[in-house]
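Please treat every number below as a calculation from the coordinates, not as lab data. Note that the structure is a prediction, hence the values are computed from the model and not measured. Cβ atoms are built from the backbone, for glycine too; each structure is taken alone.
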Structure P
Amino acid sequence: MDDIDQQIQTLIDDAPDDGITGQAVEAIGPTLQAIAAQLQHLQYYVLQTLDRGWVMTTLSSRNQPTVRKNVIYAYPTLKDVALGPHSIKDPQVIGVPMAVAHILFQMLSIKSFDSIIFVETPGSLKRNVEVRRADIQTLMQSQLREAQGASTLPPDIA
């Protein structure tokens with residue numbers, strides 16, 4: 001699996017040739033890299049339906065049953081998918097390997113979930129890292145604003 005820098009470069013290279021998306025991905029690259037560096041794996045398995053939709057799980061608080069959130073699980077190995085709340089036996093659901101930078105980038109476009117839970121320890125669901133979509137979105141929007149501000153400066157500012 002590619003390292004995080006290569007994963008981000010792939011995102012930039014695969015961006016639509018619209019003059020904007022590639023620059024935006026490049027601008028948020030450091031944020032993607034910083035978050036991915038806090039995770040243990042370069043690739044995770046995400047459950048998807050046959051039409052490539054991500055499988056979500058609704059969790060509710062034990063203390064506040066009315067408080068709910070939609071999460072997506074990302075597993076370190078295909079074998080670990082079977083440990084999760086969704087059965088891999090469903091023929092309409094498959095575990096798809098994805099680069100961690102790609103998963104984080106997708107968080108911007110999927111509005112219907114609150115967090116991704118990265119399962120970090122193969123063979124166990126005990127050690128997880130939750131990455132909230134709202135936090136990622138805030139960080140990336142800030143990074144984009146910063147990049148836009150930098151690009152409006154005249155080239156001879158020094």
Structure Q
Amino acid sequence: MSRIFVHRCDFAERLNPILHEIICKESNNKDLIDQGALMTSWKMFYPEFLEVSDCAINLLKKLGVNQSLKLIDLWGQIYKPGDFQMPHTHHPHDFSFVYYVNAPEGSSPLYFDDTKQTIIPEAGKMVLFESHVKHSVPKNNCYGRSVIAGNIEFENIILQD
């Protein structure tokens with residue numbers, strides 16, 4: 001898989017208000033890459049967040065990934081005007097995703113630097129990509145842009161003698 005996949009999650013209307021509230025409540029960390037965007041912990045394994053990651057894993061399976069997969073990181077972010085992310089990858093993970101929880105007018109897109117592909121934010125949209133793909137978020141122009149992101153790896157199964 002070397003392309004970028006966009007998928008609509010059917011739970012958005014039901015789950016997004018809850019997710020946005022959790023992200024707002026739990027986001028209190030600033031990461032250097034995030035240039036001011038508030039971030040939750042890296043391990044937001046709440047049932048509501050896991051429903052989002054399950055959507056990503058199920059999409060990978062539909063795309064033909066037949067190996068066992070393991071969720072490694074799962075976090076939320078909320079952006080205010082002026083927040084952005086520098087170009088980066090999620091290497092050494094295998095797959096990464098971004099799920100748009102709240103995308104008010106003026107929300108920054110997700111930009112894939114190498115392919116020049118721009119994904120316009122829309123609540124309920126899931127963007128799935130290989131973790132080595134460089135991406136960034138240009139300067140945000142609104143309050144309340146919130147996302148959930150995660151990293152997934154192939155699970156190494158060790159057989160015992």
Exercise for review: Identify the structure, out of P, Q, from whose coordinates log10 I(q)/I(0) by the Debye sum over Cα atoms at q = 0.27 Å⁻¹, for residues 39-110 alone was calculated to give -1.44.
Suggested key: Q
Point to revise | Given -11500 for helix-only ellipticity at 222 nm (-39500 (n - 2.57) for each DSSP H run of 4 or more, over all residues; to 500), calculated: source structure among P, Q | key: P
**Study point:** Which of P, Q leads on Rg/Rh (Cα atoms, Kirkwood Rh), largest value
**Key:** P
Study note, to complete from the structure: Computing mean count of other Cβ atoms within 10 Å over residues 15-22 for each of P, Q, the value 11.1 comes from structure P
Review point. Ranked by distance in nm of label points 7 Å out along Cα→Cβ at positions 23 and 103, which of P, Q sits at the highest value?
Key: P
Review point. From P, Q, which structure was relative contact order in percent (Cα under 8 Å, 6 or more apart) = 24 calculated on?
Key: P
